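These are the structures, in structure tokens.
Laboratory data are not the source of any read-out in this text; all were calculated from the coordinates shown. Model, not experiment: these values are computed from the prediction.
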Structure 1
Amino acid sequence: MIEAQALSKRFGDKLAVDGLSFTVKPGQVTGFLGPNGAGKSTTMRMIVGLDHPTAGVATVNGRPYRDHADPLRQAGALLEAKSIHKGRTARSHLLALAQTHGFPASRVDEVLAMVGLQEVAGRRAGGFSLGMGQRLGIAAALLGDPAVVILDEPVNGLDPDGVLWVRNMLKGLAAEGRTVLVSSHLMSEMAVTAEHLVIIGRGRLLADTTVDELIARVAVGSVLVRSPQATALRDALVAHRATVTSAEPGVLAVGGLGAERIGDLALAHGIPLYELTPRRASLEEAYMDLTREAVEYR
């Protein structure tokens, strides 16, 4: 479990994190979201002891990360994919980490296989692509078989197969009862990966909620309608002051009228309907609505 209590961090006159409190529970993937400059990376660095809080405290499994005798078994983190010695091979990079905790060399081979780098284990990491560097960083995070996994933008540079692999890996880790905190700017990916969300803006907590609860807050106000007589239906709806747009033949996006009223009008005009669906907001729409006033760099 990760707990942040009134966590603040100041850099000179810049308050990067401002009284932030939240809990990341085991058994689910928690998405950590916010605009650029919101304080996500700084918060993650404070969780793993790389930055010291100006105020407040962050704990991993009940105590500050640096106080654990076996930190790599407690939490594994990927905060910067390229924070590796470029002259070392992938295997030697992981082996150096393993030796600090007394992990066997066999564990290095296990995680290289897990992330799909076993065939390039002898190559120098400085020649890796961004995607390969991400995989090596994830391997390092998983090296200690940790109870807590913290990943900052883990799908950057990955191809579609790699993105799917990360998604399934995160869900698998959560299903094993681990605590998983992952940041991303890809709302479409968070929508199918995360169950819970912690969203910050300008260093402050904006939401600590589930994906479904966040989306339910946003009223999209449009209805998807399919009809073989879409033109006649459009005229009837416009006559009742609805706004109607169409992206393809036979399909209307209707605003200003509810689904029930649209159905009643279609019935009154003898127009058959094939679909009448109030549109649900996407996670991206809900996120943009929530963070509109918290964008640091427009």
Structure 2
Amino acid sequence: MPTVYLTHPACLKHDLGGDHPETPARLHAIEDQLIASGLMQLLDYQQARSVTREELLLVHSVEHVDGMYAMASVQQQTRTLVQLDDDTALGPHTLEAACFAAGAVVQAVDMVMAGEALNAFCNVRPPGHHANRHQAAGFCIFNNLAVGVARALHHHGLRRVAVVDFDVHHGDGTEAIFHDEPRVLMCSTFRHPFYPYSGTGPHSPHRINVPLPAGADGDRFRAAVTEFWLPALQAFAPEMIFISAGFDAHREDEMGGLALREADYAWVTRLLMQQAEATAAGRIVSVLEGGYALSALGRSACAHIRALSAE
């Protein structure tokens, strides 16, 4: 059963200008590597559907969802960027891209739950893990992964879902959305101190945050995963695993300041697959987050997807 690969052309149309690091070229970098490696032909390539308002409202407030649509409507008339924060803006096609990005994760969940795929990778943008219930932030409009988690909980009735986030930035939006949800275990590594300057409180039974210092390499990352993530995942026994797959902790990504390599992403993916096979019938949905050094992003995502596909 092949890994399903979901994306949509609308995700390429979101463009905030040539100097913005969250660029359409990110998706091309991943696809180019998949094609060059021969891996693309082994994947089940699917064009994503758009998210519905009702699906967004499972994790976002009415004010946030309706506010994004209202601002996008204004933007369509003015044809100028609507700045949401220092890093995040609405361009002419941003809302459309965000809706397909979130919809891809819902579709991935449905396909995996239906047994149409063992696991999935969503090559989508804008990313999502900084968007919280009430606002966009950090390049993110809607929290794509959180929308998928809500689909697994509310539509498919899962009782235990794990979120694993190895982006260089703490997934503060995802953590805030599920802060009081005991059905969701969140495990993360991230550089600290670093944007968004969160995630350093004490561990709780369902929040396993492991800050890493600047320059931390794969050995430090693997030790954090082995010492902190694995025991929590084994005890929680998730019925599905979601991955916030940010590749900006790669040593070539100058924006990140950590020193992971492709082999580290392949290693953690295989480890998560073992956990999924033990308690979740193999079910994994992985969603692209960060990664801004294009060559490193493509190679790292390819290593991650190769491990998912067990090729």
Structure 3
Amino acid sequence: MKLVTWNTQWCRGLDGIVNPERIVEGARAMADFDVLCLQEIAQGFDDMPGHPGDQPMQLQGLLPGFAVFFGAAVDEIDAHGKRQRFGNLIATRLPVARIQHHALPWPADPDQPSMPRMCTSVTVIDPDLGAIRVMTTHLEYYSSTQRMAQAVALRELHAQACAQTLAPPRREEGDAGPFQAKLHTEQAVICGDFNMAPTDPAYAEMVEGFEPIAGTRRHLQDAWRVAHGDAPHAPTFRLFDRRYGPDPVACDFVFLSEALAPRLRRIEVDGNTQVSDHQPVAIELA
């Protein structure tokens, strides 16, 4: 399975032009992806720089043969009655079993600007690897308090899914309604823009071990570390635009469940593209 994750800055390049087609082309240049995870996708925010349109619809048109799932962290009606949505998107050409949208914690932090955050989760069926839960997210940039709470919640979502796999609910025979048996899997990819460096305490929370049920021990692994050990992460932010800091930094990560980590064959960062203010990350599992 090939996956690309990218914070698109609502598909706005450093030239100020909003163009979803460039995002799709840039992702395809990295990999013939089966799954595409995008953050900062806009719908209805016509007054934002570059005047983005209905980007979920545009991306669906650019990805024939893919199912597209948009999860809005911000979903509101403006003063003129227009709906505005902003969030994450997963597109995949693999069979899909489950779709979930999780609101992440947003504790009060009056000293910092902030916005709601969420995680979209799509369970796909890879012909070789089986069921994989792909989760994509975009954590808070300004508030370290909120970012930490969100990292803890992401790990807890994964822990719950692992617990459901190890100890599934009792089946109700003959049930064709919402209580019918669900597909659960411990195999997971959690990716996106985490707005934290590898030295951030929230990063340590992501890879902290946990027990989904008593007597078991699990932990998420950073795909870069799996492939490159202690070598510094390739930067994914502030390579070309230094408005948010003087030095490039890695803040876009792919975390793998223990079952998937040995399946990692490649992880790559495109350090050249400027069609977003972030750099895309590609992985291959086999």
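Observations on the model:
- Here Kirkwood radius over Cα pairs in Å is compared for structures 1, 2, 3. The highest value is that of 1.
- At a computed 0.94 (Rg/Rh (Cα atoms, Kirkwood Rh), for residues 120-263 alone), which of 1, 2, 3: 2
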